[in-house]
Structure I
Amino acid sequence: MPELKRLDAAHAAAVLAFELANRAYFAASISDRGDAYFEHFTDRFNALLAEQDDGICAFYVLLAEDGSVLGRFNLIDIEDHTAELGYRVAQHVTGRGVATATVQELCRVAVDRHGLRTLRAATAEANIASQKVLTNAGFVAVGPADPAHLGGKPGTWYQRDLVPE
């Protein structure tokens, strides 16, 4: 059974393998990270851990039983009980409800561990799968997203107000 875990240094190799294995798949719907991302992966990964330690962001990985990464789920720019949600899941688990279930779980984690009250997420107009994940996880469209935020693609902001359970 997959498990959502807070990102730590031990996940570096599995995260890199996940990003490399799914690079072409991700690039079809979101901006490609570029070669520099992979060339400087260790530095970028360590910078993420530092941001997490500083409380700016919280990064999670969805791990398969074998320790491989099935998805990444991030709470970005945590401030005033609000954060931006970002996520990506491996191609081989898409269409099975994995992203929706994990986003729902992360919403609970956002309240319980991070004291968040609101999550926002932007998705490109062409990314229908992501829009379905968000709406199935209780997010509602709240307005247009700046194309610069989505790699030059037009899109929509979604929002979910969180309620402590």
Structure II
Amino acid sequence: MTEKEELIQKFYTAFGNNDAKTMCECYHPNIQFKDPVFGKLIGHDVCRMWQMLLERSKGNIKIEFSDIQANDYLGSAQWIATYNFSKTNRLVVNRIFAQFQFADGLIIKHTDSFDVWKWSKQAFGFKGYLLGWTGFMQKQIQKQAKTSLERYNKTHI
């Protein structure tokens, strides 16, 4: 296992252990994160997002990861998050493909890709089934996620 593969493993092991602090230690201070729900986040907001998500899960999140590959510059992994979505308490099993870029021995760019329609069907039920594939619904999901993170940041200074 390469040094960067070990870094990715450390990140997901910490995630599975509800340890946002260790997750964030894997990130470069100039981290850039992107996914279909939060869009693009930079720096401190990335760690705050993970802290918020772990707090809201109240320890009821299962993280599985596999297919970790990395060289000195790029990496990837498959991971699955199983949890109850906080707004609806509906069970979500989200299958995600992660891509990484490294700088100074840390993750500087992290991009998660997944099917937003599949996610929204699980998270929102019938409404997600009907509208989750639309750009309008996806923008609303992203807007709500960013608003939620802004509120979290204000209460966790």
Structure III
Amino acid sequence: MTEERAVRWLNDAEMAAWRSYIVATLLLRQRLHRELSDRHEVSLTDYEVLVCLESQADHRMRMSELAMYMGSTKSKLSHQVGRLENAGLARRARDPEDKRGVITELTDEGQALLEKAAPTHVEGVREHLIDLLSPEEQATIAAVFERVRAHLSEPES
């Protein structure tokens, strides 16, 4: 026998918060994507993969770890990294410490693209989000989404 839980429907204020978050996030990502694509011929998601790689001391990550950071499946990420490889921006190799694993590494071309595209991305993030918020609002958003991140990072029960 299954136990049914009562649904806690969103009230008007909660629904307004949720819908504002969803629509604003979608529009923000679309705008940042368009700016990167128009000026540097790189998608926002490809840029984010390159940033993840660049953030590592040796500019490389295991595909499984990269998929986790990107919130992607290994299969979807594999196709994305394949496109980055074809463009010369990243390369894959067997993990020397675990022959079953695959490492993705940022190439010099990928690093050069990041150096050109980063100012565009940062200007967009600043113009379309950060500069619209007071320092207090920035701290609140950081705290809220750190709590959400921590919650979602916990193993599901």
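Readers should treat all values here as calculations from the given coordinates under stated rules, not as data from a laboratory. Fair warning: this is a prediction, and the values are worked out from it, not measured in the lab. Cβ atoms are built from the backbone, for glycine too; each structure is taken alone.
Between structures I, II, III, the greatest calculated value of distance in nm of label points 7 Å out along Cα→Cβ at positions 28 and 132 is seen in II. Using the calculated result -10500 for helix-only ellipticity at 222 nm (-39500 (n - 2.57) for each DSSP H run of 4 or more, over all residues; to 500), pick out the matching structure from I, II, III. Source structure for this number: I.
Have a look at I, II, III and say which one yields 1.04 for Rg/Rh (Cα atoms, Kirkwood Rh), as calculated. Label of the source structure: III.
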